[in-house]
Structure I
Amino acid sequence: MNGDVAVSPAGTPLETPVIACVGVVGAGQMGNGISHVCALAGLPVVLLDVERAALDRAMATMARNMDRQLRRDLITEADKAAALARVKTTTEHAAFGACDLVIEATTEKEAVKKAVYRALIPHLKPSCLLASNTSSISITRLGAATDRPEKFIGMHFMNPVPVMQLVEIIRGIATDEATFQATMALAHRLGKTTAVAEDFPAFIVNRILVPMINEAVYALYEGVGSVAAIDNALRLGANHPMGPLELADFIGLDTALSIMQVLYEGLSDSKYRPCPLLVKYVEAGWLGRKTGRGFYDYTQDPPRPTR
């Protein structure tokens, strides 16, 4: 590679794709956050969800989060108005026809993601890049399920996207250099810092973070400490901003379980076995903040530990 110029295996320069319009699939907490930062960076955004109500909630969330940035003097009223005007919401895949990059930000289930790609790909122009915001699933395997594995890449944003600085960039085995360079350039345009990860289960952040959460659940399961004791111990003893069980509720217990299952199945190591108590909470539908109950009961103020 010569500076920022991508080169082919033969050493000839490759033209790095220009990303002038971004599509986002999924209007949940990650999708609306990704749309938020892209729109504030001056990019037109097409945000798709199967439910119109989810799109309406996403726009309301973006407006609220931009209001927080306004109060901190990070943006102006004009910035907010212009950014919100750049986001087009839709329930139709055909709206992605002009996009240069589409970022899939759906649930952390491989079958769901592959179904999304099957529906999406017929509507993309041949040059369009495709990224997944997956937090754990193989980029190589996901890319192989598309018609453009060389244009497929992992772009793992952290939650909440407007606040967190990091984006993990993960190349699949087929991802070409031009796609990698274009994705890196986009992340930097969004004001993010990048960490390049190899395509191993859960990449860097969740390979380290989620097993820690799982171990905290084991400590609770085995009676080593209560919810409050475990979270206070890590907040005060390790200077973590959130205890691991509070963080699990924030991430979503279903997402944490999915990541542990990917690690356990992908690495075949018993140290990644999901804690049975985590499984039971997910089976009960106690998924954390998004359902109002997880390791804490969020129907009360302040939230009360459930064990």
Structure II
Amino acid sequence: MGLPENRQLKAAAKESILRSACAPGKLVALHTAVILVISLLTLVVDLVLERQIGNTGGLSGVGTRSVLETVRTVLQYAQLIALPFWQVGWIYATLKIARGEDAEKKDLLEGFRKFFPFLRLTVLKSLIFTGLALGAVYVAAWIITMFPFANSTLDLADPNLTAEALIAAVEPLIVPAAVLSGILALGLCLPFFYRFRMAEYCLLEDPKAGARAALRRSGMLMRGNKRKLLQLDVSFWWFWLMAVAVSVLGWADVLLPWMGIELPWTAEVSCFIAYLLAAAVQLALYYFCKPYLDVTYAHAYLALLPKEEDSYESH
């Protein structure tokens, strides 16, 4: 099936939210608050460990520094690994809301209950997009080497090239190579991003089928619908703009001094103030807007299902 008009999807999302007995705003606020609290705790621990590492100078502190750096790295990676599975819980809740079912707090743990299927899906998607990005870098390097910077790159083949000369030869290539790589990566990854856009929904529906089946299923559902879903994304431009503004607010402790504005307290205090302000604004934004956004996407998934698989028309 094809995607309905954006207005139809958004109207269905509003109706589902109004009918829901679970107060989706409170549910997403809880979901977001858990992320923010864990991020804040990680930030505090990171600052404490950084100070401790700084106080363990000399050869006698090598072992202690190694342990502290390991703890710091493990905590950072644990947060990064857990976040996608926590996000799956919110996707599951929006799917239930779109279907007119009661979503509960325990539904936010659905990603952890289906940990291994979603782990395989995350790994597969990461490998695919990493491969595409590396392919873009390779093509960009080939283009830069062949044209129009051939004269600069020919110097790199000289076996007698000094380190200073090597840096001088490579430096002019960095910016054009990075720009070209970014453009190529976007062009390569964007179609696959939309092709796999419904993979999490598919895996939630049938976790036993596996990650590869979810990717194939998503590709089938999105066939001929990528442009429509892109248009739906663009129609939420106001949300993405506010989300960027929240991110900028979170970097205020760095941006203000960069703009020449001196703050009357330490860098650590500035960091925490910026984080807390951004967190408060993000909670408000998500409470009032995110259920509408994500339930709309859940309705888009339901609309793509064949009629015999879901009763979307009843919404």
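Which structure, out of I, II, was helix-only ellipticity at 222 nm (-39500 (n - 2.57) for each DSSP H run of 4 or more, over all residues; to 500) derived from, given a value of -13000?
The read-out was computed on structure I.
Taking 4.1 as the value of distance in nm of label points 7 Å out along Cα→Cβ at positions 177 and 201 derived from one of the structures shown (I, II), identify that structure.
Attributed to the structure labelled II.
Give the label, chosen from I, II, of the structure having the highest value of mean count of other Cβ atoms within 10 Å over residues 209-216.
With respect to mean count of other Cβ atoms within 10 Å over residues 209-216, the highest-scoring structure among I, II is I.
Have a look at I, II and say which one yields 3.5 for distance in nm of label points 7 Å out along Cα→Cβ at positions 233 and 257, as calculated.
Of the options listed, only II reproduces it.
From I, II, which structure was FRET efficiency 1/(1 + (r/R0)^6) of positions 185 and 225 (r between Cβ atoms, R0 = 41 Å, to 0.05) = 0.95 calculated on?
II
Match the computed value 23, 50, 25, 2 of P(r) over Cα pairs in 20 Å bins from 0, in percent to one of the structures I, II, and report its label.
Of the options listed, only II reproduces it.
Once Kirkwood radius over Cα pairs in Å, for residues 145-240 alone is calculated for all of I, II, which comes out largest?
That would be structure II.
A value of 30 was computed for relative contact order in percent (Cα under 8 Å, 6 or more apart); which of I, II is the source structure?
II
Every number here is computed from the coordinates shown, using simple stated rules; none is lab data. The shown structure was predicted, so the numbers you read here are calculated from the model rather than taken from an experiment. Cβ atoms are built from the backbone, for glycine too; each structure is taken alone.
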